[in-house]
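A.B. asks: These notes open a run of structures that come right after.
Derivation of every value follows stated rules applied to the coordinates shown; laboratory data play no part. All values derive from a computational prediction rather than experimental measurement. Cβ atoms are built from the backbone, for glycine too; each structure is taken alone.
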Structure P
Amino acid sequence: MKKLMALALCLAVALSMAVMPAAAQGTAYRTLYSGEFTSLNYLTTATTNEFAMAANVIDTLVEYDKYGQVQPSLAESWEYDEENLTYTFKLREDATWVRADGTEYAKVTANDFVTAAKYILDANNASSTANIFYSVIAGAEAYYLGTSTPEEGKEPYPVMDWDTVGVKALDDYTLQYTLVEPVPYFLSMVTYVCFMPVNADFLAEKGADFGVATSNENILYNGAYVLSTFEPQQKRVYTKNASNWDADNVLIETIEQTYNKEATTIAPELYKRGDIDQADIDSTIAAEWLADETTADLIHPLRQTGFYTYFYAFNFDPNFDAAYEPENWKLAVNNENFRLSIAAGLDRVKAMLITDPDNPEALIFNTVTPPEFVSIDGVDYTEMGALAEITAKGVDTFDEALALEYKAAAVSELTAAGATFPVKVLMCYNPSSTGWAEECVVVEQQLEALLGSDYIDVIVEAGPSSGFLKEIRRSGKYALLKCNWGPDYADPNTYTDPFYDGSYNWPELAQGYNDENGRSQYYNLVDAARAITNDLSARYEAFAEAEAFLINKAFLIPFGYGTGGYDASRLNPFESQFAPFGISRERYKGQSVMEKPMNTDEYFEAYDQWEEDRAALAGK
């Protein structure tokens, strides 16, 4: 009873501290957050939390409307020269850079895109998205390598002149990109952060302070909003940019975000009281609210607007504490039967119940690339080539008998290799993510009950709320971790990015899967797929073979969508920009705050209307 009273008291205090001043409906959108920015440098970051900021303060060459149609943005028009592999963009002349206080700094010109490209292609700036840029732009990779520091004992790459890179300002308002090969999805790429501009004078003025997350004055703004207030771990406020070329379509005047490390816990109550306009709600709260007529109309089904994929990843380069026996884990994770025993033994439906207790199967898929991302002649990519058999298995892939067969084989092989049992399996979660802790507990209990606690010891631990990616995933401080990835452009290649460059500590470090030259089989499969540029069907089938290799060898366990169930928000989900890639879905432009939340009936009416309108546009 004392613990319950203490918890209630803490919650009451937190609620009182987090209450915000009332705002007129339609002018402000108020939320809580618990994860702080680690950088404002949109040219180097690749984390959702940070490029969501960039999406609202930096405009791109093109953007997508609410139906997924490409629209002009900083570029008024563009053309593609197939023979010379060049995209030429004519920029609008009324776009401006402003400081955080809204004062004008300079015009946005083609040179700003060249400056950004030079910055990204300087290896010393450690841009996390440089590989996306140089994978498609002529001369860019050679230039990037020429700026890099060679590994010890190896010769440096030749230093290349900038003129060899296919990024040119033909005049102040004409920008040209030359591609390294035909890239049918290039236009979808330029909505991503690595194709955003930066002003050269401001970059020089700030030097090493550019984008440092200590002040909102360390970047310029040309988008729908400016980050007018930035007080780390206190609050941040986005204010409508009155100088934006399309300010008439920016309907929310301010976006007020207040920091609270208990945001996940207290937001539902604050939302119910009307003090904030959005809250993440778990399945338990959703069920309670739907059963109460006073709260049932406050939520509606969550719209799947993006194509983020979630999967459980095995770590082949463990850097966690000795207490979790990293060397023993290395022996286990490099055993294919061990990985397969966990893949077959994971009851994904049971784990997904945490996200959506009503219809968990609807959120599960068997591939890394989600269904309906791209297709050829009406055939979905996930049903092509080697992925067809994987998709055909259905979402209930849990197989108790098969898991135990793999376990028996793994025990024999690992015992001979000198491994000890139970194998400790460190599984971390971000405490600021709704339902993640509960899901980890379900996975722990379910796997240990099936495979035996004498075989594996799943250890569930909380990571930090802020900087989780850097501290846990990128540092390799896990054995098994639920990871996610969102597409950056409309091609299956985008789903190879986290696995090809070492982001997830594999597959290049896995033992037994390299060719005679020591190169990963997966890399070879991806290289072969990337080389096919004139036949989309053959290209997709080649990518399907590479993806199937990851799944069949259990380098990862596909899970599905990361969100489902219901949403608590005063935004209309059908007003937001729509695209299954890039940063469009993060933008507030075009949206307005409703006087009252949309309920379930209104949601389905709006969804049907959106589908009808979109079909009509496609038929024109």
Structure Q
Amino acid sequence: MKNTLSKTLTALILTAVMLFCAVMPSAGASTGSSSGARVSGDLNGDGSVDIADVVLLLQHTLFPDLYPVNYPGSLDFSDDGTEDMADVVMLLQHILFPSIYDIKPIDDRYIYKHVVILGVDGAGAFFREAATPNIDRIFANGSVTYEAQCMKPSISGQNWGSILHGVLPEFHGCTNSSHGPYPSDSPYPSIFRVVRESDPNAELASFNNWSVINSTEIEDELDVHMDNGNDDEETDKIVAYLEKHQPRLMFVQFDSVDAAGHSFGNASRKYLEQINHVDGLIGRIYDKMVDTGMMEDTLIIVTADHGHTQSGGHGGDSKAEMTIMMAAAGKTVVNGVMGDAENRDIAAIALYALGLEKPSTYTAKIPGNLFPEVEATPRQEYMPPAVVRYENQGQDTPEPDSGDSLFDFISIDDIAMYMPLDGDVTDLIGDYTSSKKDKIYFVDGYFGQAAGVEDGAILTDFAPGLNSFSISCWVRLNTTNSDPCIFSNKDWDYGVNPGFVLSYRKTDSGFDIKFNLGDGTKRMDVEGLGMPSDYLNGWMPVIFVVDRNAGTVGVSLDFGPLDTSRIELGSVSFNGIGGVNFGQDGTGSYKAHLPAVIDEIIIFNKALTSAEIAALKQYYKAERVE
């Protein structure tokens, strides 16, 4: 209380002093500059240091949310390690007696009025293989590298998220199947949020072919001008927009190159021709900025989210998929080869160019040989948030003859299918068939590798019929706004359809797991199977048990006791319209995709006992990390 009263009294005294000083001429503090750099102490950006800057600092100190300050230097004018009323006093003293009271100078760097980021989805580093006359002329005096790296996995959602949020995908959480606007309270804000919080009046724009970026990777209520459409349509809209607007930050995503990569592969003529076509669109945008004078004070960046394989596709860690181009041009950019860079660094580059400090949570950095005043420094990685779930074991799946394999804990005779998912969907038992549908991304798993199913599914022909059976798997889930299938063999469009489903749902109170069984005319539902409160923090084991002798169905999460329910439909078959599929329903085309990575799929030809569930836990060395 005493400290609060002291600050309030100081504020009142300062206010009285400033009212007096407002009618007095400045005693000679620094005045404006025409170089584009901000004068030290010029908080409001009007080119001079005067009483208005002290008033703004006082307002910001007392009410930081109401009075943000867009100032490229430190506000700690008193140099005591904190930003408080002492800094208001110091700035006032500097204005009155500049020869006696020095304040911290601003870093000697040029501040751009605009940053424009043009992203070409799926182009990787293949710009240099295609005819790109516009990119060549735009960056003739710029900083360019064809050896920058994208983030793992080499998937669009994760990489555009890193470009916009300056961190690894496991931090920002954006995926191809994300839903809803990006959370406004995330510790990893988008560059749009950083700019908006520094300047409530800044014009911001995001034009994308792929609507997922605008709808899920940028926070809501930031007043960002957004538009979606195909590459040519969006370019027309961008050119028309730039005729009347000069946004402080503009992000553009072209998608047609990625489509060509999927269809024809990275070595195809059509893929390279599409890069050439998008190069022409980039040229139109650049020329419009030149025509309107915007380019005179703009940092322009062209990059890609990932590359493509020769056969068409991405998601792996091959050089063709992971290596991308990054190019920057502007009046202060070094002409030459950009240093060590990753696409998440674009977030740091954009904020630095605009004179803003990057959030302390960002792991993006300024690459070397980009700005003359910035030397290359080692990247500082942050430790992930504390994980209180099961951790990746960091080891390969134990081999069958290792003495520590699955079959040393569970009898092979009790297993119908076993898919370790170490780079493929092969079933090691061989009694049933399994296959991939659409795109499966193989990433680090609980053991060995695991399958990302957000854009695909794992199909099997296992049909349980009237028999007892169990299913075990590990899942690492992201949030959802729907009810995708963890595994199912029914048409999930209607609950009475024959077959069963274990679905992952968003509810009014959070998220849960739901079981449904139908026989064609009637249905049974078990809802509210509660998720562990920290399930999003890592891997979660899911075990599903159907015991026909006991007439029950049960679910165990985290190797806990089975949550069982009576099978209300009696002796109904558990068969659906096909085999049991993972990440999809029995049709393989349910509208909601599972936002998850799956590992260690095991289908048992019996109802697992509590002792066998404990044996599975022992096999997986599943001790929670607190």
Structure R
Amino acid sequence: MSDHTIQSVSKESRVFEPPTDFAKKARVPTREAYDNLYRQSMEQPEEFWGEQARNLHWHKPFTKVLTWDAPHVKWFEDGKTNLAYNALDVHANGARRDKPALIWEGEPGDQRTFTYHELWRETCRFSNVLLSLGVSPGDRVAIYMGMVPEAAIAMLACARIGAVHTVIFGGFAAEAVRDRVNDAEAKLVITQDGAYRRGQLVVLKEHVDRALEHCPTVKSTIVLRRTHNPIDFKEGRDHEWSELMRNAKAEHEAPALDSEHPLYILYTSGTTGKPKGVLHTTGGYMVGTWLTTRDVFDIQDSDIYWCTADVGWVTGHSYIVYGPLLNGATALMYEGAPNHPDPSRFWQIIEKHKVTIFYTAPTAIRAFVRWGDDHVEKHDLSSLRLLGSVGEPINPEAWMWYRRVVGKDKCPIVDTWWQTETGAMMITPQPGAISTKPGSCTLPFYGVSPKIFREDGTEAGPNEGGLLVIDRPWPSMFRTVWRNEDRYLSYFEKFPGKYFTGDGARRDEDGYFWVIGRVDDVVNVAGHRLGTAEIESALVSHAAVAEAAVVARPDELTGSALVAFVTLKGNRSPSPELKIQLLDHVAQEIGKFARPAAIRFADALPKTRSGKIMRRLLKDLASGNTSQGDTTTLEDISVLAKIGTEE
């Protein structure tokens, strides 16, 4: 085997055609229709993207579609537009005026609904609030809130006036808030007294107060009352959301902003835990999120769409707030945890609100598997017509469970691959047009040109694992890393002028892409370069296993040894016999060379609140080290202490 090859060991032959009834009504109804659109986007990219962009409102029409001076790009650069105008005014002043734009449910069960006209008025009010506090176009505004409608209103108001928002995930501690506020040099922080999470109070304002002791650029804060817990108020700095809104006008004319005007900075952790501020701009991001939402989710006017992400992550930006509203959709937002007060909460919400499109993370799906089918089956999910997956590669067994138990074998699944840096979906099925394979994100979206490279820069062959690279620009791509241009350039250094995603992948004989996971999670075991995601899939295919995470620790003999952290389904208990069964199962599914050196059973795996397993922390545990780096995104830090050390 070549030193430049990542060995892909997946064996998956199941194929599911788009349901006939679904395809008949779909926006992209056939494979031929997709192929024609994709071919046009590749052969005539400027004509294609110009035509798509003109579906949206431009205060000043663009005449130039693309300027590409690798690795720097500009889209629609001489045009002027306003993302919030396209997301709200277009609908609020038209046929969707009284259509629900946002349905919100709080963790305690309270509910609010905003029509497009109501959401527009609230956003106009808050735009005027920001202006009254001296916020100008280009100023940075930090938003540190829970999952409440006001978080979306704050984002939209910033976009409307040209302020650059940076949403800080509501699970971060004060130190992480401080670092992000200081890096962005934010002028204003928007927060709330507290938030609910699993019935507990998260004291957001208290965290802000501690952070702002060391944030010299912040002049003001705005505080929303949600939980009504006691808070300290600093006179002259802190302002009540409700009081400011009470005195604000409900009309605001959205200004014309340059297409390349900065829209938001979103901090994302690298492998070291040190955050980087990914910068997205207005016009290209707007076009990318609008079109992917429309065609990948096959958005229809009657849909009730629910993305379970947090607004603190890019999925919340693109597919809770901006993409759905640009399409005039009805989006659902839920404040709390999926298992409060019990593990049936998500299914109860789907039944209650007649959700038609459900978009969640593979780690959440594996948690649902662990909690048991009963929680799903006692609720009426017949309203669902489309399921989606986002966040990391989904293993085939979880995919099949999702299809069978949640989708009742009738809902297509869109398994979407994309990143904070890409802004919008990159490789994904079109649900009415593309046959799906469990575990594959299938084919590229329009205008996206992915390649699989070996380490030496040559292109890998069919079913040969390699490095996932994008070799041409796309509208929603990030423009730089805030205050760190060198870090931006580093994405394009490994393969000059081409974007290296950091993921490993393979492309099968049908042209379908299979993302293996982060290259950091590719390990060399006795001469085999293996993607740990595939070993995790093999473990989860065992009837006893709900979820698995595989990491490497140093080994004198083999270079690296694999350690598997495994959670079991509710009716199974750890035992030495089960360990042997799991090792034999991996050997049978993949080969003896892929057998982990150790298996550790765990009640739960360390995850962020967005559902991603923090493998960096598991690597430390597997190596016998104290956990290093940022742990502030952890949903439950006590999970680390509970993971067994026995092998």
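A.B. asks: Assuming 37, 33, 24 is semi-axes √(5λ) of the Cα gyration tensor in Å as calculated from a single structure, say which of P, Q, R it is. Display every interim value, and only then the final one.
C.D. replies: On the way: P: 37, 33, 24; Q: 53, 30, 21; R: 37, 29, 25.
Label of the source structure: P.
A.B. asks: Using the calculated result 3.5 for distance in nm of label points 7 Å out along Cα→Cβ at positions 299 and 323, pick out the matching structure from P, Q, R.
C.D. replies: This figure was derived from P.
A.B. asks: Compute distance in nm of label points 7 Å out along Cα→Cβ at positions 91 and 227 for each of P, Q, R and report the one that scores greatest. Before the final figure, lay out each step's value.
C.D. replies: Working: P: 2.2; Q: 3.8; R: 3.0.
When distance in nm of label points 7 Å out along Cα→Cβ at positions 91 and 227 is calculated for P, Q, R, structure Q comes out on top.
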